[in-house]
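Asks: Following are the structures in question.
Values in this text are rule-based calculations from the coordinates and carry no lab data. Just so it is clear, the structure is predicted and the values come from calculations on it, not from any experiment. Cβ atoms are built from the backbone, for glycine too; each structure is taken alone.
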Structure P
Amino acid sequence: MSGKVTQFMKTQKYRFDFGADGKLYTTIFHGKIPQPELRGMVSSLQNCLYGKTPDVIFSYLKLHHLEFSNFHSMESTLGKDRAMGWAVYLLHSDTYGKMEERLGDADFHYAVVDCQENTQAYSEGCYLAATRTAWDNGGPQHNAIAQTYLCHRETCEECGYFAIRKAIGNVLYTIDSSEGKPVLPTFGCVDMAALLAEIETINSKEDAIKAAIK
């Protein structure tokens with residue numbers, strides 16, 4: 001990447017959180033990543049095992065000769081209560097502030113969580129994709145798509161709440177929502193990384209389904 005592109009950019013902090021199967025994989029680094037390259041990096045995480053996201057991000061930075069430093073990654077436990085707490089907050093809160101308090105001071109933050117708990121009686125879980133971006137042409141922007149759901153095994157009855165939410169600044173507002181039958185399926189493959197890559201242009205349930213279900 002030419003120095004002419006990045007010489008006027010300030011160094012930013014980037015954070016990625018990908019969670020599934022009781023684990024949260026976090027990648028953090030500082031750098032100067034032009035907007036097209038950052039979008040390409042996020043897109044490169046599709047069809048990637050969540051545990052491999054730090055390696056994929058590092059390889060992308062090196063392959064595209066991007067300026068970065070202080071790269072580190074970590075693995076932590078992601079219990080159902082914590083994951084569901086994030087999803088419920090993103091679905092129902094008026095502001096994004098507590099998410100930033102929990103997740104740190106990153107200028108750019110990308111998060112995906114796919115959590116499910118199965119018992120003999122029910123299946124309960126959540127999906128979420130969320131971003132915090134801080135482009136130079138304005139204040140921070142937030143995008144969130146999340147769903148919580150519960151499925152009773154004996155009756156096969158499903159219920160859930162789904163919403164697409166956006167914010168310029170810290171105030172979240174709902175673009176589209178649905179209560180009752182879950183929008184995203186409670187079983188099968190839901191590509192949350194693909195949803196994350198397209199999150200800025202998703203404005204309806206139909207858009208979300210098209211992006212997340214292949």
Structure Q
Amino acid sequence: MQAKFLSANNKYHFAWWDAQEVSAGTPHDHAAKRPRQPFTIVPFEKKTLNVNDLFCISSNDTLHFAWYLEPDSKKFDSCASYLWVCAGPSTALGAKRNWYPSVLPREARRDNLLFITSNNKAHFAWYQKGDALWVGKGSSDNLAKEKAVRCSLPPDAKVGFILFMSTNDQHHFAFLKNGTYLVGSSEKLAHSPQGVYDLEELKDIMKV
């Protein structure tokens with residue numbers, strides 16, 4: 001089993017596993033506070049979805065948000081899609097808010113959208129433009145309310161190194177493929193001195 005997504009709020013960091021289970025803990029150990037338990041996802045237009053169908057999951061102190069990219073068969077552009085979101089408690093995504101559409105930043109598309117994160121203040125759409133990481137900010141139904149900004153990374157960290165991202169009211173977290181993570185603002189992420197995290201599929205990498 002592997003972690004499919006990570007998310008965070010001001011209380012916990014969450015891991016959403018491909019066995020359709022969710023655990024809660026710290027940035028270093030995403031199951032330290034609450035062991036894995038099953039969760040459900042409300043059907044999308046009568047279509048049953050599982051965790052592998054989702055684009056990502058994000059969290060704030062009130063709700064957990066499931067994001068779904070629906071391919072648009074009516075358009076010839078293979079990158080065209082619709083972004084939908086639902087929300088609920090960690091064990092029942094969509095139980096509080098059924099699916100509703102969201103708007104991406106103008107330069108964010110299906111082929112360059114990387115992550116969506118949330119906190120109590122806003123929702124963030126992270127996407128790649130060239131070799132750079134950019135982020136748009138807004139509400140759950142409009143991720144383009146504020147002008148997108150470029151987020152700088154340390155010289156030794158590339159956009160392609162990022163495996164997961166999450167957000168709380170204080171920081172954005174970028175979890176890298178080597179088992180370390182970056183912390184910072186929407187405009188700058190930096191290495192954390194204690195920035196090592198432990199997920200099952202990364203244990204061998206972290207021993208290197």
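Asks: For which of P, Q does semi-axes √(5λ) of the Cα gyration tensor in Å, for residues 53-140 alone, calculated from the coordinates, equal 22, 17, 9?
Replies: Working: P: 29, 19, 11; Q: 22, 17, 9.
It was calculated from structure Q.
Asks: Given a value of 1.8 for distance in nm of label points 7 Å out along Cα→Cβ at positions 93 and 165, calculated from one of P, Q, which structure does it belong to?
Replies: Working: P: 0.8; Q: 1.8.
The structure behind it is Q.
Asks: If distance in nm of label points 7 Å out along Cα→Cβ at positions 61 and 149 is computed to be 3.5, which of P, Q is the source?
Replies: On the way: P: 3.5; Q: 2.2.
Going through each structure in turn, the value belongs to P.
Asks: Taking distance in nm of label points 7 Å out along Cα→Cβ at positions 45 and 173 as the criterion, which structure among P, Q has the greatest value? Can you show the working numbers first?
Replies: Numbers: P: 2.7; Q: 3.5.
Top value of distance in nm of label points 7 Å out along Cα→Cβ at positions 45 and 173, among P, Q, belongs to structure Q.
Asks: For helix-only ellipticity at 222 nm (-39500 (n - 2.57) for each DSSP H run of 4 or more, over all residues; to 500), the calculated result is -7500, so let me know which of P, Q that is. Walk me through the numbers before you get to the answer.
Replies: On the way: P: -7500; Q: -500.
Among P, Q, the structure yielding -7500 for helix-only ellipticity at 222 nm (-39500 (n - 2.57) for each DSSP H run of 4 or more, over all residues; to 500) is P.
Asks: Taking 6, 19, 17, 11, 12, 9, 9, 7, 6, 4, 1 as the value of P(r) over Cα pairs in 5 Å bins from 0, in percent, for residues 117-156 alone derived from one of the structures shown (P, Q), identify that structure. Kindly include the intermediate steps, with their values, before the conclusion.
Replies: On the way: P: 6, 19, 17, 11, 12, 9, 9, 7, 6, 4, 1; Q: 6, 25, 27, 22, 12, 6, 2.
Clearly, the read-out refers to P.
Asks: Then there's this: Given 1.00 as the derived value for FRET efficiency 1/(1 + (r/R0)^6) of positions 69 and 125 (r between Cβ atoms, R0 = 30 Å, to 0.05), which of the supplied structures P, Q does it correspond to?
Replies: It was calculated from structure Q.
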